[in-house]
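A short reminder: the numbers here are calculations on the coordinates, not readings from a lab. These figures come from a predicted structure and were not determined experimentally. Cβ atoms are built from the backbone, for glycine too; each structure is taken alone.
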Structure 1
Amino acid sequence: MKNPHVCTRCGSRAARWEGRCAGCGEWNTLVASTSRSAGASVSVTRLADVDVSGFALGPTGLGEFDRVLGGGLARGSSTLLFGEPGVGKSTLALMVLLGRCARGDRGLLVAAEESLAQVARRARRLGAVPAGLDVVALSDLAGAAEMVRARRPDVVVVDSLSAMSDANLTGTPGSVAQLRHGAERLSQAAREVASALVLVGHVTKDGDLAGPRALEHLVDTVVRIEGDRQGPLRILRAVKHRFGPTGEVGLLEMLGDGLVEMAEPVLRAGDATSGVVAGVTSDGARNLVVEVQALVVGSVGAPRRVAHQVSSQRLALLLAVLEARCGVVCSGSDVFVATAGGLPATDPGIDAALALAVASASLGVPVRRDVLALGEVGLAGELRAVPALERRVHEAARRGAATILVPTEGDVEAPEGAQLVRVGTLGEAIAALTSQNSALLVH
């Protein structure tokens, strides 16, 4: 369509001006778009002859971010980074720029929400500022797009898309039409000059990406950064990625000098208190060793069940199984369960570690720190194999587990340096835990 009109309310397009938008039904909301029309001539190329060297992924120097992206940012690509306020979006985007510019690339930061002084203070707190990084305080969409075309930087960060606006469209910055038009225009400019574009986006009060759902389809990659603002842990997830899989998860810690890669726990033999058992949770394509901690104390009044970073529903189910099938009674006690370091562990594969941690706390039996338990617990008390059991076992051994408790139905061999203890039920696992000659106990 030549010179399409765009609805300022819903972003729908029309071939000509009409009094009423066919998309949302609003009156007098269609305005002429300034987007460029395609040329009349179209060339056809054999797919086998297409040069893909321009889409090589360039690492940013931030290993966990590159892991999520499958290696880094591609030239001409557009990445949407979003998360809750204060979680570290601007810091992460700036670190990506600093990392690329430190490798000799030219970067441009379009600061639409902060002053140049604010951006400079944050950058200097993160480390040395490379000479190839430029910054401009600008919220005009047309000016930003033309600046990208004129300067042709290797990497561009727009912080944030919600603060950018086009004077040719009605509506305030952050409206549906402005967000959609802004993503289209900036992505087009980045593709024309082969710049890697990173757009910082906001979230709604429900934690979803602010703007129309079509916004996700206008970019190549959508990355979400999650985390509790009161704690240091930050989790990166690729919701969409055209250049690779979306199963990878990145772990970062927010420190005084920026985001750093999180050191995963290493299990070591030694004394331990009761109620601590390690497990492996699967998050996407990544297996993470987590330490589950449980505390069982006498209750005053109605018993409480507090679960932090583990499923409260799974905890309630396991408490019922422990009492009905294993004789471990916690119905009159307060039960508190959490993971060390704040790592989320909602995968059913953490059931065995969670149940044994509660049993250990209730019975007062300490477990060696290099012992790890794997398996899902059923209502009959049976221990079931979980997906990717072999990969979990090898990850546990790599992280220092010397003894790994696994379901008998799991077809897995013991890795080098680790011993497998096979059990069929949760009751058998607790019996192995409480046996005086058990290899799981602290001697």
Structure 2
Amino acid sequence: MTAPVAGVQPSTAAPVNTRIAFLLELARRLHQYGTSAPRLEMAVGRSAQRLGLQADVWSSPTAIIISFVDLSQGDDGMAQTTQVMRLAPGDVNLARLCEADDIADRVIAGELELREGFRLLRALGAPDTRRAKVKTVLSYGLSAASIAALFLHSSWVDLVVAGVIGVLIGGITVLSATRPRLAVASDAICAIVATAVAILVSAFVVPLAIKSVVLAALIVLVPGMSLTTAVREVSSGHLVSGMARLGGAMATLLKLVFGTVAATQVCAAFDIHARDFDLPPLPGWTDWPALLVAAVAFALLFRAARRDWPAVIVAVIAGYVATRWGGELSRGLPSAPFGVFVGGFLVSALANIYARIWQRPGAVIREPGILLLVPGSVGFRSISFLLERDTEVGMNTALLLLTLLVSLVAGLLFGELLVSPRRSL
């Protein structure tokens, strides 16, 4: 949040209930749009101070508790009002996050009445339009295809099949958003669909690299971002939120792995066996078009506003290039962890620079910029190996996951030390 405009007083004269209602709605929207616990608590706490209140905020992935004290009545250490909100885990929506941030800035600066600000925040909770849902489904397909080309070096056939399965998974995800019972099992259902389709195509149409296709198709659902946020929250002292988020990420990984195993076993029961065959990989020059497609897909996936698309694309490309450069530069160090550290360091610094210059949330740069760096696929593979009773490889992969998570979080923290953030988001 930015500072108030010079010479303009914030709306501290409004009734206390009106100020509290605005702050509660702000907290609800920030949580809904994927803000981590430390940033949400800081944003709401600073906004409350500028509205003449003291707010003690406790945030977790599924709840927010806020105690308010009216500073005009004196600060005797006793909360006058405490509110508890039970919320579903949020998803990143950069466009609406930026709108919520702008509304808060305008209210704090006195440019917007509190009641009007509350109404605008409440309006942000409107359901997604059909066009937005189509874009989300498309983003799943583009993400799957680009990951298959960038990291898995698959063939053209693998890329196309992964993209088609990604679209199917995107459709299931969009449907589950308004169906609570489906949402609980959607991760497992998506894994079953992805694995079954890949096996059927490989068995009856054309051979595929099954594991690569399934992993690319499921990549958006693999909770690499949640794992990274969890480790970062734990490292910053938000232990309850971090451990809860870590537990949720592990549950998602287990559901995804269960779905792939279940689909494989069902196909085997019907005597349907995939022709697991590696076709000639894509040429090296396809990495760069795939990277551009991935950047556009992430802009759609995170629902960035059109004006922020250039920033998102630059962030994705910069993070990927920095990671590759760091990996090639390292000598005597494991290339992957060091490359991830360099990528996280650069993205974090760029996010704070962007927030300072353009007065927009640094999440516009930070969230999509680290998506190619998060090691969610490593966690998926680790649990897969363990369920296949390949304990040694599974534990080695789990150790690599931990190393990558620590490297990425360290890069993000050091990036903030280089360029200190001046905005809560």
Structure 3
Amino acid sequence: MRKIQPEIKQIEKINLNEPEKLFLNNGIPVYSIKSGTQDVVKIDLFFEAGSIRQQKPFVAFSANMLLKEGSSKYTSSVIAELLDYHGAYIETINQKDLAIVSLYSLNKHLEKLLPLLSDIIFSPKYPEKEFDVFIQKQRQEYKVNIEKVKYLAMQKFNQLIFGKNNPYGQIVELNDFDTLKPFDLRNFHKRFYDAANCKIIISGKINDKLFGLLNLNFGNIKVNSKYKIDTVKIDIPSITDRKDIIIKENAMQSAIRIGKILFNKTHPDFMGLTVLNTVLGGYFGSRLMMNIREDKGYTYGIGSGLASLHNSGFFFIASEVGTEVSKDAINEIYIELRKLTEEKIPEDELDLVRNYMLGSFMRSIDGPFALAEKYRSVLEYNLDLKYYSKLIETIKSITSSDLLNLAQKYFIEDTMIELLVGK
């Protein structure tokens, strides 16, 4: 039995090996992360087919979610049965910038499942029956969500900071479900789910057969020789009224969102701001949590974050509080922001945050699938895994003076946009 606790040491250096990069016959790049002991692999295919590419609201999300509902060779029921029989799972994710399709499977079933995956992604049918069921379900979910202050705040905040005509500020409204048709999805798919717009990451216990199977099932997908993705134009609105309130008379809680447009992770200040954000609201022991939850008891949870987008980025503070303390909670948020612009962070607090961030990072790369996610999140910005080595060095070396300068540069109260949904 141990009587002396092990010595606590700070993480000195993290070496992440770059994935092996190969190309299928048609030029689709494949990034291979070989790791793990279980005979399981994950195959991620991602496309620049996020919501900023759509001409009508809800098209990108629907096009991605309905991929599994019927293809040129398989009906929705056959797709579900094959996945269930082989103990596999297909996950579809739609973001602002990307559409992602992931297959989780045992190696021994890939020969059966990769033809299915290829047909689902590149030859979907978007059948009328499945489309109608999907839209009806989404419409009902929207009607429920739109009564929630948290959902309203999420929608409205993006629109406030980017502008309603900006691709990043576009929101879904009830009548959008009525105007959406299957041909909208087919047109969107034809435009953006092209082999020239595809990247693949494979992770897990990869055997020697996998690349050949990928080439057999994806390397012969025809590439549109005229394929080209237009650059998304992001016009930053000039904001005159920085505060907005949406009244919900029967609300028991009010949703608070405070923040501003910033930049993405390619900006030189992004890593330093990641540390500053953690101090403010990025973990359970953050200043916002200690003040507004632990001391004042206004909320169960409050946090802040930095969102990185391909063409922009933003900072946000989010919480839901009792309606009777809404104004007080907002005042306390600004007090914490002002403290960061006026006072250096004490060394003991900064050391605690450093240790938390380093430990959290180590947990976030535990396993091949987690590492694949980390790699994708830099690859989409044309970065590599050296990004994380630089992040670790920033966490370890950044000073309280550096953080004070960043706060004075980016956390000024008069530059923030404030949204309250509730009363």
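Structure values in brief
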quantity: Entry that produces 5.1 once distance in nm of label points 7 Å out along Cα→Cβ at positions 58 and 354 is calculated, selected from 1, 2, 3; calculated: 3
quantity: Winner on relative contact order in percent (Cα under 8 Å, 6 or more apart) once structures 1, 2, 3 are ranked, highest first; calculated: 3
quantity: Answer label among 1, 2, 3 for the case where log10 I(q)/I(0) by the Debye sum over Cα atoms at q = 0.22, 0.23, 0.35 Å⁻¹, for residues 218-257 alone, calculated from the coordinates, equals -0.60, -0.64, -1.08; calculated: 2
quantity: If distance in nm of label points 7 Å out along Cα→Cβ at positions 122 and 138 is computed and equals 1.9, the structure in 1, 2, 3; calculated: 1
quantity: Structure responsible for 27.4, with mean projected area of the Cα convex hull in nm² calculated and labels 1, 2, 3 on offer; calculated: 1
quantity: Answer label among 1, 2, 3 for the case where helix-only ellipticity at 222 nm (-39500 (n - 2.57) for each DSSP H run of 4 or more, over all residues; to 500), calculated from the coordinates, equals -7500; calculated: 1
